[in-house]
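Take a look at the structures listed below.
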Structure I
C-alpha cells in the first residue's frame, strides 16, 4: 500500500507550457481521497511551487531547491533546511563573474539574476500568461554578488548555464575543484519552448545546479517520510531529469517519464506510457488507484 507520491514539476507534472492539466489535477485529487498524499519535489523556489501544490490539493508539504528545504504549508514554516553558506555562495558567484558565464541564484523566495536569459527568460515568459499569485518571483539586479552579500535571504542553489559546450565544460572543471558542494551532472543540452501568441521559439543551453553538500531530493524525501512514519516501500517517486535519479532509484516504486533522460529511465521500475504533455505521470497513478 503506497502512502506518499513524491513528484517532480518541470518535465513531469507540468506540460511544456508550465501548466497542470485538468485531468492530472483530478487524478491527484482522487489519489488524496484514497489516502495517497502528493508532495511536489522540485528544484524551484518555495513560492514558485505553492500554487501548483494548491491546484492538486497537496496541502501539507513542499520540497524545494532540489531538497534544500522542506516547507510545511499549513504551518507556513520550514521544517528542514540545508542552505548554502553565504561565503561559499559568494565564492561560486565570483568564479561565474570571472569567467563571464550566465548564472542565477535561487534564494528561499526568489530567483536572483542580472538579465533575462536562458532559464530566467523561460520563467519570465511563463509569468506573462499567469495571474500574479502564480508567477515565479524573479529579482533582476545590476550586481548579483553585491545583492547576495547584503541580502538576508538564504541561498538554496546556484544555476549556471551557457549555450557553448566548451565554455560550460571549462567552468565545470573550476567548480569540481571546490569542496563541500553538490554539482549536478547534466551532460545534455536542455530545450525549453517559449510561446508568444502563435509564435514559438526554442531555448537551448547546457546547465548545472550547485547546492550545498549532501543536498538531494531523495535525502529530503527520506527525512520527511521518517517524520511521518512512512516506509521507503510506501513511497512512489516520479521524475524525468538528472536531479530525480536518486529518488526514483531509492523509492518503493520509481517511475520515469517517457520524456526522461536515459540515465533516469535506466534506474526506474516503470516508465510512463505517455509524456508530460499527455498526463503521463497522472495516468500511471490512476492505474494504481484502480
Structure II
C-alpha cells in the first residue's frame, strides 16, 4: 500500500492511497473512527448549595439545565490528548485510582449572568491541558447562578462512546480515471458547464481534465455529453480518503496511530495463524 498526502492541516487530511483494496480502506476507516484513544470527561461532580464571592455576594450553585444534560455537553468537549503520555486507567500503575498519567481534573465556576464556554474549564495543575477549542457554548447562566463543577477526563475510544471519537467525516472513494476522446469532442462545453465540481476546463481549441481528484463520480458529464466523448472509470486499487479530527489530536498523529494499530493487529493475526501449525 502506498499513500500520498494531498492536504494535511492540524485537523484535516486528504490522502491518495494506491495498491490497496476496499477491505483495507474500510479497515483504516473503521480504525480512525473507533479505535484511536483520546481523553474525554467521564465523571462530573456538582457542588450543591450557596457560594459567596470575595465581595460577599451570594450565588446558588445551579444552572438552567439538568445536571445530566450539562454533563453530556461537558463530555463532548475535545480534550487535548498526548497519546505518548496518557494511558488507560485499567493499564495504569495507579490501578484505576486516578493519577496524572491516566486522568485530568478540570474545574468550572462562572457567575451569571453570562454564557459559559468550553474555555472556562480550568485544568488542575498542568496549564498545557487547557481546552484549545475554547468557544464551544455550554450553558447560559442567569443572575445569581454560579455552578461549581469538578470534571474528570479519562482515556477511551469511540468504540465505547462517541465522546471518545477522535475522527469524523471519515470516508473514501475510488480514484476516478477521466478521459476525453478528442476526435468525438465537439467543444460544446456541456461537461464544463454541468460538472458541479469544476473538474473540466475548456478553451477555443480543446477541453481538458483539470482536477480529476475533485470528481465525485456523479456521471453528469457522461450523461450530458451527446457525442459520448467523456468516459469516467474507477480504479479499484486506488482511493481518495478524507477525514478530520475534533482537535484533541492532530490529523497526522491520528493517521500514524491508526496505521501502527492496523500493522500490530495484522502481525498478531499472522502469528496466531502460524501458531496453529
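Coordinate-derived values only; no laboratory data. For clarity, every value in this text was computed on a predicted model and none was experimentally measured. Cβ atoms are built from the backbone, for glycine too; each structure is taken alone.
Data for the structure
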{"read-out": "Answer label among I, II for the case where distance in nm of label points 7 Å out along Cα→Cβ at positions 57 and 169, calculated from the coordinates, equals 4.1", "value": "II"}
{"read-out": "Value -10000, calculated as helix-only ellipticity at 222 nm (-39500 (n - 2.57) for each DSSP H run of 4 or more, over all residues; to 500), assigned to which of I, II", "value": "I"}
{"read-out": "Origin of the derived value 1.39 (Cα Rg over 2.2 N^0.38 Å; candidates I, II)", "value": "II"}
{"read-out": "Origin of the derived value 1.7 (distance in nm of label points 7 Å out along Cα→Cβ at positions 9 and 25; candidates I, II)", "value": "I"}
{"read-out": "Winner on mean count of other Cβ atoms within 10 Å over residues 17-24 once structures I, II are ranked, highest first", "value": "I"}
{"read-out": "Given 0.05 for FRET efficiency 1/(1 + (r/R0)^6) of positions 129 and 201 (r between Cβ atoms, R0 = 30 Å, to 0.05), calculated: source structure among I, II", "value": "II"}
{"read-out": "Comparison of I, II by distance in nm of label points 7 Å out along Cα→Cβ at positions 65 and 121 - largest value held by", "value": "I"}
{"read-out": "Value 20.9, calculated as mean count of other Cβ atoms within 10 Å over residues 73-80, assigned to which of I, II", "value": "II"}
{"read-out": "Value 26, calculated as relative contact order in percent (Cα under 8 Å, 6 or more apart), assigned to which of I, II", "value": "II"}
{"read-out": "Distance in nm of label points 7 Å out along Cα→Cβ at positions 145 and 177 - highest-scoring structure of I, II", "value": "II"}
